[in-house]
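Student: Alright, structures below, take your time with them.
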Structure P
Amino acid sequence: MSKSLKLFLGISYLLMLFIFLYFIFVFVEVTRLDDFGYYKELQIKLENINSKNFFINLFIFFIFCIIWISLLGFGSPLLLISGILFGKWVGTLVSVFSISIGALLLYMIAEFFFKDLINNLLKKKFYRYINFFKKNEFNYFLAFRLTGGLGIPFGLQNVLPVVFKIKKMNYFLASFFGFIPMFFIWNTIGAGLNEYIKQAENFSFFSLLMSKEIFLPIILFIILILISITIKKKIFND
């Protein structure tokens, strides 16, 4: 990989991070983060913005997610934000599509530019899984996604399949369907936070936790984690 390419990718990532943080700090008054009334004000502003420019905001968020994930950005905050902004159903749909596309782009970039480097760094460590993926790469990569990537950081999850030489269509479809359960839960929590802020007069962590908009998704999250551990032990562990 040339130095100019490294420089371009590094600058691109930093630029995206700067834009992301800039809009956060422009929109959010950091000194009022301990004031629950401030969150109610933000919630009203966000609803007004979305009601006027819903599809434009949806498109901007969609494009941002693709670029962010393709530049090794983290995914979890995006899921909460999409739930807050667009609700659990639309938020899940837009985040699943955009993050799946972003992950595929990252995989293609990694395969084209960094294949030798990734193989040198990771092939030995994950050698025992190569035979699994050769048997049925779609099913095993789907299981990999459903288990949260075996606890591997999200950016690394997206480039690791270079070692297994997974077909791009299988990569995208397994990611898309594998993301849905966890993404829906995170978006539901985001939508629940939005609803709680709208209805509550004062903040109480206990009342937040016990509200059905938050409590039920957390229960689903725990169940999904237990299922993921079971799948991991059954399929990927010796």
Structure Q
Amino acid sequence: MLKESYFKTSIALLERVSLQNQSTIETLAPLIAKSVASGGVIHTFGSGHSEIIAREMVGRAGGLVCVSAILDTTGGFIENLTGYGKALAERYDRNHALKAGEFIIVISNSGKNCSPIEIAEYAKAKGLTVIALTSMTMTQQVVTTNASGKKLYEVADYTLDNCGFMGDVTVELPGRDQSGGPTSTLAGAMLINLLQMEILEHLVNNGDPTPLLRSQNTEGAIEANIELARCYKGRLSKPL
């Protein structure tokens, strides 16, 4: 019963995610495609479990090569330590460069924690366009831990809503005051890939190159991927 409930809820949620974010994706895609066509990099960051979504675009077969992730080696353990997110962004900037005119996707389900907000603030000050990926339902019910008093979506230029529920749970356990069934990862991955598909469509329509990575398990792919990455030497967090 619980798995059936989770499955049905998840399918309905993914439909809602697509419809609710369609306008934002269609607005963003041509802007990002223009940046990609001119050699720009798309940056991502997610603290804690959200890092899974941030990595979904990085070094991914079938995805754009020009994506790089800011990584938190603590796994989100000190994501509410004031100044840590800024330090992460500064170090990444020194190593891979955050360039004005590029885009960064910052993922935080609650949108309340220091690190993602500080990274968004740093990137914005550097002239990047900041895209938040968050749960608008949850973020409007929690209190930020950031010194600015702002939540992630309030710092961002654009927001993608994963349409998740409070606490990232969907299924109530019968006879218990507990719920399970998280959806932020599957919804976040869907949003990331819907955006990529729309970017690719604009690149194709404009006659621009589509720098897509191939699965290294296919013939000639490793060599092709290495050649693609040459244009982004020093800029990608995942070496190819």
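Student: Given a value of 13.5 for mean count of other Cβ atoms within 10 Å over residues 112-119, calculated from one of P, Q, which structure does it belong to?
Tutor: Computed on structure P.
Student: Further question on the same structure: Among the shown structures P, Q, from which was the value 24.9 of mean count of other Cβ atoms within 10 Å over residues 184-191 calculated?
Tutor: Structure P accounts for this read-out.
Student: Going by FRET efficiency 1/(1 + (r/R0)^6) of positions 56 and 176 (r between Cβ atoms, R0 = 35 Å, to 0.05), which of structures P, Q comes out largest?
Tutor: P
Student: For distance in nm of label points 7 Å out along Cα→Cβ at positions 128 and 200, which of P, Q scores largest?
Tutor: Structure P comes out on top.
Student: Using the calculated result 0.98 for Rg/Rh (Cα atoms, Kirkwood Rh), pick out the matching structure from P, Q.
Tutor: Q
Student: Of the structures labelled P, Q, one was used to calculate helix-only ellipticity at 222 nm (-39500 (n - 2.57) for each DSSP H run of 4 or more, over all residues; to 500), giving -27000. Name it.
Tutor: The structure behind it is P.
Student: So if we calculate mean count of other Cβ atoms within 10 Å over residues 120-127 for every structure here (P, Q), which label has the highest result?
Tutor: Largest calculated value belongs to Q.
Student: Assuming 0.8 is distance in nm of label points 7 Å out along Cα→Cβ at positions 48 and 72 as calculated from a single structure, say which of P, Q it is.
Tutor: Considering all the candidates, the number was obtained from Q.
The numbers here are math on the coordinates, done by the rules we state, and not lab data. On a predicted model such as this, the values are computed, not experimentally measured, just so you know. Cβ atoms are built from the backbone, for glycine too; each structure is taken alone.
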